[in-house]
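Undergrad: Have a look at these structures, which come just after this line.
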Structure 1
Amino acid sequence: MVLDRLAESWHERFKPGFGPYDFCGTAIGGEKIVLAKPTTYINRSGIAVDDLVKRYEVPLERLVVVCDDFNLPLGKIRLRLKGSPGGHQGLVSVIRFLRTEEFTRLRLGIGLEAGIDVVSYVLSRFSKSEKPAVEEMVQAGSDILAGLVENGFDWAMNRNNR
């Protein structure tokens, strides 16, 4: 949802990629920007990220992985330069394929109540009561990514940690 919002703000549309992902691209200040959404299962998303990094020769310091996180409360956003996967199977896959934890990740909290099946929860739609918080998070995530591209990591961290 965050990547869709960012692509829309750049007047771009996702299309099937040459690898296991949908992608779109633009240029900002002479720099090429590629947004990609893996079409694999989440626990195999490292395949798509690895292909993207190799195909477009993306330096790892320029890679940003965006993912949901049920360990964060709904609406909470966490931006980090590196770190462990924290049990997130998509990040486990990315780390395994890239052979490093040294890449930026933007984690978006979707919350999880005790006793709820994780898989069915993660794959379900947000409830009507959750939608305002989700909308705010999606817009904030899109703004943070745009700022990260245009102004760098420190700016994005300051914006996120206000």
Structure 2
Amino acid sequence: MLKHLTSNSRGRPVPIVPVAAADFAGWLKVQTAALRRWVTATGFAARRGEFCIVAGSAGGLDRVILGTGDGGGGPWTWAGLPMALPKGTYSIAGRLRAGDATVAALGWALGGYHFGRYRKTKGPRAVLVWPKGADRPAVERAAAATTIARDLINTPAADMGPAELAATVPR
């Protein structure tokens, strides 16, 4: 369930740089000319959940810029990333407040959900290093509960009788 969050990584994880819409113009001014041109050309405006992939000079991923919109964005700001980013390990650049780190980890966990009961599906290819300060037990509980609810919703009633429902409830 939380396989797309990891405690460690081999090599250097690709940093995800969260940028609020209100801070975007100032943030952009202090970037290199090449990065300013790239970000402007892609139309990135730091809207909530919007991201911009930046290549490094050697051709690999250098960083991902994530728009948090106004007010931090909440977990759904992060939820689109696990399935949309290229395969690899990512980390959050800078230090988030503990509550924001927990929200980011929860969003990532919820965004990596896939229902594979009847057909094997590929889960997320992107893995996030646990953000420093995130309340890991709270994220794990919330993600597990949400996964159970989603699985119950996605399972047809014909396959979810009383015995199957009882077996689904954790003891």
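Rule-based calculations on the coordinates, nothing more; no lab input. All figures in this text were calculated on a predicted structure; none of them were measured in a lab. Cβ atoms are built from the backbone, for glycine too; each structure is taken alone.
Undergrad: Looking at structures 1, 2, which one was Cα extents along the principal axes in Å calculated from, given that it came out as 62, 31, 30? Walk me through the numbers on the way to the answer.
TA: On the way: 1: 46, 31, 29; 2: 62, 31, 30.
So the calculation was done on 2.
Undergrad: Hey, relative contact order in percent (Cα under 8 Å, 6 or more apart) derived from one of 1, 2 reads 26; which structure? The partial results should precede the final answer.
TA: On the way: 1: 22; 2: 26.
The structure behind it is 2.
Undergrad: For distance in nm of label points 7 Å out along Cα→Cβ at positions 111 and 143, which of 1, 2 scores largest? Intermediate values should be presented prior to the final figure.
TA: Details: 1: 2.1; 2: 1.3.
Sorting by distance in nm of label points 7 Å out along Cα→Cβ at positions 111 and 143 in descending order puts 1 first.
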